[in-house]
Structure 1
Amino acid sequence: MAVSTLRWTDAGLCIIDQRLLPGEYREINLDTTEAVCDAIKTLAVRGAPAIGVAAAYGVVVAAREQTDIEYVRYAIERLRATRPTAVNLFMALDRMDAIISDAFDGTDPVKSLFDTACEIHREDDELCRRLSRNGAALLEDGDTVLTHCNAGGLATSGYGTALGVIYAAVEEGKRISVYADETRPLLQGARLTAWELNKSGVPVTVICDNMAGVVLREGRIDHVITGADRIAANGDTANKIGTYGLSVFAREHGVPFYVAAPLTSFDFSLEDGSLIPIEERDPGEIHTILGSQSAPYDVNFYNPAFDVTPAGNITAIISEMGVARQPYGPILGEWHLNNVRN
């Protein structure tokens, strides 16, 4: 069920170009810092865990371009500036930055940086699989899950978070079906989640975002599961725009709303979600859909890429550490301390 979202080759960082799915499957090689930055900014590679891993490899790409410590530090700052909301990006770059001096004191800085990037890559796969097994225990045979955006293998090192929970449940022999919100404006649910689930043999039904309330009211959904781009210390969660509204619908209709994310998506320095930076993207994503004009160009547009779901709307948060329920502060704090100790 895993996909090769990204991998390292002799030519550099190789990724699936997610801008082209589902119509075309194409892998592209990124062999310059600018190419990695552009791929992250334009969503050729996307999803909080995946862009963290991609950014780590981007530092290796920079060191291969110029074996110069100042250039690599410049590249790290360029990578930091690509997207502001997903905290995995910054955590991965912090780890790479922390070893630069030692790397350049050795005989082969590229190898030292590469080894750390590979470690980040392996860890992401392991954490996603662990959290997925934890979440699978919440699903029963025959359940139907509603999800938003794409939090599958394409958004991680290859297995997934929200979709990983579904994959793990299926691997346990449970029959699970999925409703996937199309996820405007870039249709990651329709284009990516449906593609991924279909390839994996998991039954999937695509709906428009504004149909979610109806399918919840009709009793078609047993659980809602989403991923996360950043989770504050109190459990407030930033995820793809539309997640907050979905949580309101789920709460209104008594359907459990779960968030699945590794600890690399938690930002314990932020007290609550009001402090999470929200990326605002190009209006062209709204006024042009798949190459066709969908709105007048000369009107105003507002295009936040994410929204924040308050902790009170979240039934449980699933991570590699376990399943947390409200109130989140104490247990998330314990997870953080245990993670630091380990």
Structure 2
Amino acid sequence: MTSLFRHWTWAVPAIAVVLLAAVWPKPHGIILVVAAVFLAGAVLAAVYHAEVVAHKVGEPFGSLVLAIAVTVIEVALIVTLMVSGGKDASTLARDTVFAAVMITCNGILGVSLLIGALRTRVASFNSEATATMLATVATLATLTLVLPTFTTSAPGPQFSSTQLTFAAIASLALYALFVFVQTVRHRTSFISEDEAAETAAEDPTTPSSRELLISLGLLMVALIGVVGLAKVESPSIDDAVDSIGAPQSAVGVAVALLVLLPEGLSAVRSARRGRVQTSINLAFGSSMASIGLTIPAIAVASIWLDGPLVLGLDSAQIVLFVITVAVAALTVIPGRATVQESGVHLVLFAAFLVLAVNP
């Protein structure tokens, strides 16, 4: 069964790229359905190969690999959708990044804590490392998504050129500093005791160097397939949003849900194995990467993009962000969480989804 699954995850990325080349740029009818199926398959294949790479390089490098891979997908989707014009493309970056923060800090975190608490009654993790990640997420989000609503140098919830440049550089620098802290300076703080013991012991299931190279290559192919097929499916996403009467900001939510599916699946698997710290690393790490890498990339792309770049959150979004940070702080400080904490985060995630469709 493992061999069959491995060959399936090898074949699907290649088929997805071939299908992308065959149907680009405007598929229709049954081809859209087939493209959607292979899009989902490419996402699952990306999860598998990212986990192979993560297993080989170990934690916390594994979480970092997956976070960066997902962010590459996110940036590519945002830029391609903004270039294509679409309705309200000026807010797409804001909506997608904010959705990523809500999905990771409430959805993925809530599910991971729920699974961990159901498994051992109380989910335990390193409060110091987790608090560091939360503080970084809160700072990044405030600098890039909250401040533009209140600045006055540019009309509307936008940064001036100088402010946008500062926000982009500060975001990139802060994320780079976190990567250094996570992988070099205080690496052990981001690894649970069980994972540290497994790392010290010789693991016969660790992939070989050849398997690592194959998975790296197939991961790149899968990411190309995901980005391309998602671009192909984007008109259908717009039509679906219009058909249910949802605002165009829901497109950003759909994009974020799609690109964070690999992270979500990987976090759930880690939580089921008792590795709650890894799940939290994935959740907060993805949130930091989404802001710290996406905003600088979009800032550079905005030089060539037409129209304004709206980054400032509206009042309802700011309220959700503030309560999310407050609740997350109360969750991570003790270093232990029960089903109650997970339930609070999941309710906040549900509230975000409801307001995204019906603001």
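Please treat every number below as a calculation from the coordinates, not as lab data. If you're wondering where the values come from, they're calculated on a predicted model, not measured in any experiment. Cβ atoms are built from the backbone, for glycine too; each structure is taken alone.
To which of 1, 2 does the computed value 0.50 (FRET efficiency 1/(1 + (r/R0)^6) of positions 53 and 309 (r between Cβ atoms, R0 = 25 Å, to 0.05)) belong?
1
Computing relative contact order in percent (Cα under 8 Å, 6 or more apart) gives 16 for which of 1, 2?
So the calculation was done on 1.
So FRET efficiency 1/(1 + (r/R0)^6) of positions 69 and 229 (r between Cβ atoms, R0 = 25 Å, to 0.05), computed for just one structure, reads 0.95; which one of 1, 2 is that?
2
With helix-only ellipticity at 222 nm (-39500 (n - 2.57) for each DSSP H run of 4 or more, over all residues; to 500) coming out at -24500, pick the structure among 1, 2 it was computed from.
2
So if we calculate FRET efficiency 1/(1 + (r/R0)^6) of positions 165 and 221 (r between Cβ atoms, R0 = 30 Å, to 0.05) for every structure here (1, 2), which label has the highest result? Present the calculation step by step, with values, prior to reporting the outcome.
Working: 1: 1.00; 2: 0.30.
When FRET efficiency 1/(1 + (r/R0)^6) of positions 165 and 221 (r between Cβ atoms, R0 = 30 Å, to 0.05) is computed for each of 1, 2, structure 1 gives the biggest number.
From 1, 2, which structure was Rg and Dmax of the Cα atoms in Å = 19.4, 64 calculated on? Show your work: numbers first, answer last.
Working: 1: 19.4, 64; 2: 19.8, 60.
Answer for the origin of the read-out: 1.
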